[in-house]
1. Matching task: 0.50 is the computed value of FRET efficiency 1/(1 + (r/R0)^6) of positions 58 and 250 (r between Cβ atoms, R0 = 35 Å, to 0.05). Pick the structure from I, II.
2. To test your reading of the models, identify which of I, II gives 48, 30, 22 for Cα extents along the principal axes in Å, for residues 170-297 alone when calculated.
3. Out of I, II, choose the structure whose coordinates give helix-only ellipticity at 222 nm (-39500 (n - 2.57) for each DSSP H run of 4 or more, over all residues; to 500) equal to -13000 when calculated.
Structure I
Amino acid sequence: MTDRYAAAGVRLDAAEEAKRRIGELVRATRTPLALGRIGAFGGMVRVPEGYRKPVLVMSSDGVGTKVLVAAAAGVHDTVGEDLVNHSVNDILVHGAKPLAFLDYFATGSLVPEVAAAIVTGIARGCRAHDMTLAGGETAQLPDLYAPGHYDLAGTIVGIVEEDEAMHGDRVRRGDLLIGYASNGLHTNGYTLARQIVFERLQLGVHDPFPETDRSVAEVLLAVHRSYASVVTPVLRRLHALAHITGGGIAGNLVRVLPEGCEAVVDAGSWPWAPVFRVLTRAGKVSIDEMRRVFNLGIGMIAVVARDDVDAVVQAAQRAKIPAWMIGEVHAGKTGVRFDER
């Protein structure tokens, strides 16, 4: 008898095989806080003991059109790790420790090997942060996604003491800005980057990327860096953190500035990685647009008091993540200004 659901494009046998593989990966991420059965309708984690007034911090995000590069290259695990690290950074800016993660993977035609590769990266990111992959959803939507295409998103849950949560209200005039190096594009700006690399430069994913000894795929799929290892040891010394994602430095740093504080960024205080030099030159992209679209080599910014700068920089050195003093907070109209001198 004809399987009408399969004929319509949804393969339940593929879904069962994907669930089996994913279940094995999920099991490896379970921490002592995990509760309930793998594959249940909802994921459960205990609230850790020892908190006086715990607050849950939640965030949802995706990896955008970076998945198109992953599909073209046939490399699917890195975007899973991207998703976790991006989400960890988003709650890290509030001082939160990750507790649990949930993913959403949607595709036109489910290939169990691809789904397993993606979740391999998600599980790897969860284990690196001692976080439970508490659940997720795998959807087959043949009428929505073209063959070979998929989308990826996730939700993270973290925890912080209410009186230790960072909101930006501690920022003061005279505070200094410490910029932590990004690992490339991270997960933003790929629509423009792909147009420049694949259409203007006519490069394929396996071609050498200009000014580097790496391929296009290696440069564009470089994993979104997590800043947990560099920031967590000095969290109590920080006045604010800004994760530099879509909108660039100006669009994200302003989110943690209180009224009457202007962040002045020294535009020449850190080096641009080759990927950004290539994109601006080959794409004829203005500096203003580059700043709006890309992180330009700065993935996270810490706002710190002058007396704490040395401790913060030393923590970066121990974590082997380059960091630079890139500016200062002044009194003025709330916003971000680049100093071109």
Structure II
Amino acid sequence: MISDFSSLTPDRVLEAIEASFGQHCSGLLRPLPSYINRVYEIQLESGDPLVAKFYRPGRWNRDAILDEHAFVQACAHEEIPVIAPLALADQSTLGEVDGFFFALFPKRGGRPIEPADPGNALWHRLGALLARIHNVGAQADAPARLTFHPSVTTAADLYYLLSNDFLEDREAKRLERFGVELLDTIESLFEGIETIRLHGDCQHTNVLERPDTGVFLIDFDDMMNGPPVQDLWMLLPGRLDETREAMNQLLEGYATFRPFDWRTLNLIEPLRAMRMTYYLAWCAQQAKDVAFLQHHPGWGSRAFWVKELAELEEQLLVIERSYLT
């Protein structure tokens, strides 16, 4: 997944926005922090600020991005505090220029949350917000998006890592052994579990707070299909046995808008192992990207894989202690 944004010059960005949105820009173009995509703050001649997001080429196809937009728009329709893409002049939400997909969003500021205190009422509010989002997520499918399931995503991630010579023989055998044991241990746990549209990357860094709207989720770029508990556990600052009070607050808030399947708390550690594997495969897809290597020096070295495999194997032991004893 190598991306070259070099042709996306400031003039080209502004031309694309003006042509697709049907309004002139003031000329302001301020890059915003984003390694994955290219994101800019712009200003219309009217003075209204917008955020323009140019999607990383090769990461998501048109249908996958439109699945994201449909989900966020459906949330906004239910008055859930999210930042939905704006309609362009042709009434679509997705533009394209020189092979780059892009979307425009209203600019919304906010304060990053810091839910450090397990008894903080913020956990209750976060649970209620996720329940409302999950109610919307359960109303439709996202067929072009990943389904976070051991036999689907995780099996594919392991195959990708093992079939593209990212590891030397000794480490490849360790990864293969880990994969077989992981899938054998966890696949049956997902039988009969509800799968819906999720945020997919629900870390506290993707939650902001505003005085007028309260807490709201941003950056649905990694939305996926999966069990609802996936969005919940990623908010926790530690393992469940270390953050039980925070999870109780989350689930209490969640239950005000949506029932929660308590059995799925047993999926948290399997989901953590799946997330670790997913992230390794995601990085591997960018292994020849110069910008990625600048941000991740040493990625893919033998020392790197020895460390990562030790962490995967330790996570597998955590799972096996939980389910095989």
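Every number in this text was worked out from the coordinates using simple rules, so none of it is lab data. Predicted model only: the values in this text are computed from it and were never measured. Cβ atoms are built from the backbone, for glycine too; each structure is taken alone.
1. II
2. Working: I: 48, 30, 22; II: 50, 37, 27.
Derived from I, not from the others.
3. Working: I: -9000; II: -13000.
Label of the originating structure: II.
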